[in-house]
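What follows draws every value from the coordinates through simple rules; no lab data is involved. None of these values were measured; they are calculated from a predicted model. Cβ atoms are built from the backbone, for glycine too; each structure is taken alone.
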Structure I
Amino acid sequence: MASGNISAHPDGLDPATMDRPVYSAVIRPHQSLSQDGFRIVMGLCCLVSLVTSIACWRAGFWPIAGFFGLDMLALYVALKVSFRRGRSFEEVAISPIEVFLARIDPRGVRREWRFNPLWTKLSRVDDEEFGLRTLTLTSRREHVVVARDASPDQRAVIADGLTRALAQVKKGF
């Protein structure tokens, strides 16, 4: 009977760690306004709208008050849509055997992509003024944009992590 480590691979790879992620991240959309910020902005806008509407009403320009009400409704709906979109997120993980990307939309619908890390490359589109604009995982003929709703700075941090992880996985083989 041979002695030694039974799980040792002849190439030095450990089968127990092959599916363990080298890199993983949850990417959420950039949100510049918190719930408290939303309440403050809506409260201040409604206050300004109310004061201006009363002044216009007293001056005889009563239709303007209705337009201010419509403006406040439009602002409320736009901010609520933004918050709803903020519930979406992406999960990305790179292990020695796969690159995994899942995108969950605000309704909870999940879409997944899996790539071989040896055939996957990361493409970037940088802009001098705006920073990192687009980050794309490419494997064979399939292209998937990663961190599409993240801020350019957050996207750059993710790009660095993905680049290092892909290089580490490719170096291991």
Structure II
Amino acid sequence: MKQKKLVAGERREAIIRWLVEENNPITGSELAKRASVSRQVIVQDMSILKAKGEPIFATAQGYLYLNQEESVKVQQLIAVKHSPQQTVEELYIFVDCGLKVLNVSIEHPIYGELTGAMHVTNRQEVDTFYQNLQQTKASLLSELTDGIHLHLVESNQQEQINQAMKKLDQKGFLLK
């Protein structure tokens, strides 16, 4: 039996409900399947929901709804420099210390600050990020700035961030 196609209003309410309940990224293709619409319709819905102030973020793993309770965690911006080949090693350090890597940003000489959402929390998500990078042959933002970039990280405790910074420093990745 074919699933009923959801109309705009109920579809957007369902998208928010699915994202909140899942509490993990959901791909646009999966949302389209659940709503019995095309992925392009979901992309349009996301633009509308974001414009209405819904805290929805697109990550390499899919769409994520950021609950307001999550904002009480400790966040810190960390400046690093390394080669593209060391990206996975750097991200493993963050997630192995219990951090969530929210984004990456660079200071571009023409465009100013450029930021890309990441939202990686474990090695599997790091591996997925890197596989997507390999498959798409996309460039890292840090390649535009000779390896210099910033990560906004989040944790339950400042000590976890301190531990990650110590490990990054030992590897020579941390900018001081």
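Quick notes
- Structure from which 5.2 was derived, distance in nm of label points 7 Å out along Cα→Cβ at positions 54 and 134, options I, II: I
- When FRET efficiency 1/(1 + (r/R0)^6) of positions 62 and 110 (r between Cβ atoms, R0 = 41 Å, to 0.05) is computed for each of I, II, the largest belongs to: II
- Read-out volume of the Cα convex hull per residue in Å³, computed value 165, structure in I, II: I
- When volume of the Cα convex hull per residue in Å³, for residues 38-85 alone is computed for each of I, II, the one that comes out at 39 is I.
- For distance in nm of label points 7 Å out along Cα→Cβ at positions 22 and 46, the highest value in the series I, II is held by structure I.
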